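Q: Okay, got some structures for you below.
Every number here is computed from the coordinates shown, using simple stated rules; none is lab data. As the structure is a computational prediction, the values presented were derived from the model and not from experiment. Cβ atoms are built from the backbone, for glycine too; each structure is taken alone.
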Structure I
Amino acid sequence: MPGAAVFASSWSFAVAGDDRTNVHPKVGAPDQTGINRQVAKKLLRDIKRAKPDFLLFTGDLVCGENTNIPTKIVDQFCAWTNLAAMTVPRLAVYPIRGNHETYGDATGACWLKIFKPGLDAKNVSYLPGEEGFSYSFPAPGHPESLLIALDQFMPGRVHRVNLGALENVLKQATTNHVKHIFVFSHEMAFTCTSHPDSENMAAFPVERDQFVQLLERFGVEYFFAGHDHAYDWMAITHPQWPTNYVLNQIVAGTAGAPFYPDQTYFGNHHGYKLTRLDHKQNTYGYLLVRIEDDTDDPAKAVTVTFKSVRP
């Protein structure tokens, strides 16, 4: 058809998270924008050179209001959107809230004011009752891939996601014959580096288990998160799951926030087997996810690479 857009069968998207500034008094004055702009700029420039189709940002964009950062949260949000607009002006960015986005904005009103218009313009589909916070969208030009962003900080549901709404999205994806489903949020399902069970989805283990069981039921193979300031690739399996199924939890909270020490996979695993496939400490970077639409080889269909960025 004349004038029809032509999309490559090989394409990619980037995943990054946690570029907030360090407010610890021993490291000097924090960046008053709430962002580690020195690292964030370099990371965004590196992502731009990689030419992904879009960027998923897994939260903690800013530090939030703090005794060492008097800048209001709405102004920190504006600083972040301005930084992205100046550094990667033509790159579509899909953000999700982290816990630091609630520091000074507990209701999410400032988040909605700054970020919802951009999401509206991208025609994302919101989860009912979570407009501006949780959403899904088909990859532009690649409808066989679906991205799902899940907010974990709705009032009365901290550390949890809307399981009923998620199930409905996954059912619709099955009806639409979606081939690849990628889920992202801020907190991980299983402790992997430093945050204890009480500070991620493991704080509510029954609902956490229902979440990962939903992903297994609908064949979701990749769950991206941040929160821990390290890179960690965890393979999750369970004795009751098919032997050929693995859920990959890939954490990359490495966009500029202060690094956390590695305490490995401590916590209550509830019968799940957690295997570390890759890990990096004290390294800034992002994930580059490449999809090959035309291949029938599962090993080549999706590849994920951690790209280091020098400070």
Structure II
Amino acid sequence: MGKPDHHILLLFLDGVGIGKKDYDWNPFFKYGFATFTDIFSTIPHLENQILSNGNIFLSGIDASMGIDGLPQSGTGQTSIFCGVKAPQIIKQHFGPFPYSTLIPIIKEENIFKHFLDKNENVTFANAYPQVFFDYINSGKKRLSVTTLSCNLNGMRLNGYDDVVKGDALTAEITNARWNTKLGYDLRIISAKQAAENLLKISYKNSFTAFEYFLTDHLGHGRYDEDFETTFKILDEFLYTIFTQFDEEKLSIILCSDHGNVEDLSVKTHTKNPSLLITAGPEAKKISESISDLSDIKTAIIENLC
């Protein structure tokens, strides 16, 4: 690595912005969120979106990148993982999957490839059920930016066995939905245990990414389980990561592609600033160098590699 025995964890949360101080429609205020209140002593909102505590920094960043319309996942995630202003390239916001014109850019510019080209250990910590592997083996390629990046660069995707060994996480953190929705019989783990597993995975790799998409589902109102329970699982997961990580060994960048869940009064994405949290020895410098989604990849590489 560029810096000996130092590792990078990119936490991507789909659809999380910084919204109004609203106890009715902003779930961070309605339900509370210890990751914010215990670490920063407050919950971020539009009038208070730059917070810090030691080497942990929070801010809101631009997801629109100069293009009218509501930010979308396909272009937002391409911007994050590839370091380009994807909406400007195709003259629109587009999603949930990447626009076809962006696929060659994703193949060549994704952040995983940066580390692969340097022969460094890199992993996408999410696991996939067998139904997903059946899908891609059938020749279908409608994939999210993260999965497409791995697929186009020959990265191995994790499956059931990796979850059992603690070497990967299910996307909803605790394994529960794999059992209830997909018929698996996995051991249910706590959000705290899942976070500790992810930290262990991160210490084994130069670069680790983990994607959580249920926040976007919650924001769109298309989630069929208890909102508050799911929200608290995410909170415990993030709180454990940010309070237990070894900042001498690990830098953390948490980011999102657009606003959504922070305003439950609408079922669409929002134009609110996207959430950014950076943690570790270069966290302040990284935070200050990111103004929109396209700056994230560059900030990671220039400051941590």
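Q: One of I, II was used to calculate mean count of other Cβ atoms within 10 Å over residues 101-108, giving 16.2; which? Walk me through the intermediate numbers first.
A: Details: I: 18.9; II: 16.2.
Attributed to the structure labelled II.
Q: When Rg and Dmax of the Cα atoms in Å, for residues 221-268 alone is computed for each of I, II, which one produces 12.7, 39?
A: Details: I: 12.7, 39; II: 14.2, 41.
Answer by label: I.
Q: helix-only ellipticity at 222 nm (-39500 (n - 2.57) for each DSSP H run of 4 or more, over all residues; to 500) computed as -7000: which structure among I, II?
A: Values: I: -7000; II: -10500.
Structure of origin is I.
Q: Right, here's the next one. Where does the value 3.5 come from, among I, II, when distance in nm of label points 7 Å out along Cα→Cβ at positions 61 and 205 is the thing being computed? Provide the component values of the computation, followed by the final result.
A: Working: I: 3.5; II: 1.9.
For distance in nm of label points 7 Å out along Cα→Cβ at positions 61 and 205, the value 3.5 is produced by structure I.
Q: While we're on this one: Kindly point out which one of I, II the value 14.2 was derived from, the read-out being mean projected area of the Cα convex hull in nm².
A: On the way: I: 16.0; II: 14.2.
It must be structure II, since only it matches.
Q: Where does the value 35 come from, among I, II, when relative contact order in percent (Cα under 8 Å, 6 or more apart) is the thing being computed? Before the final figure, lay out each step's value.
A: Working: I: 20; II: 35.
Comparing all candidates, it corresponds to II.
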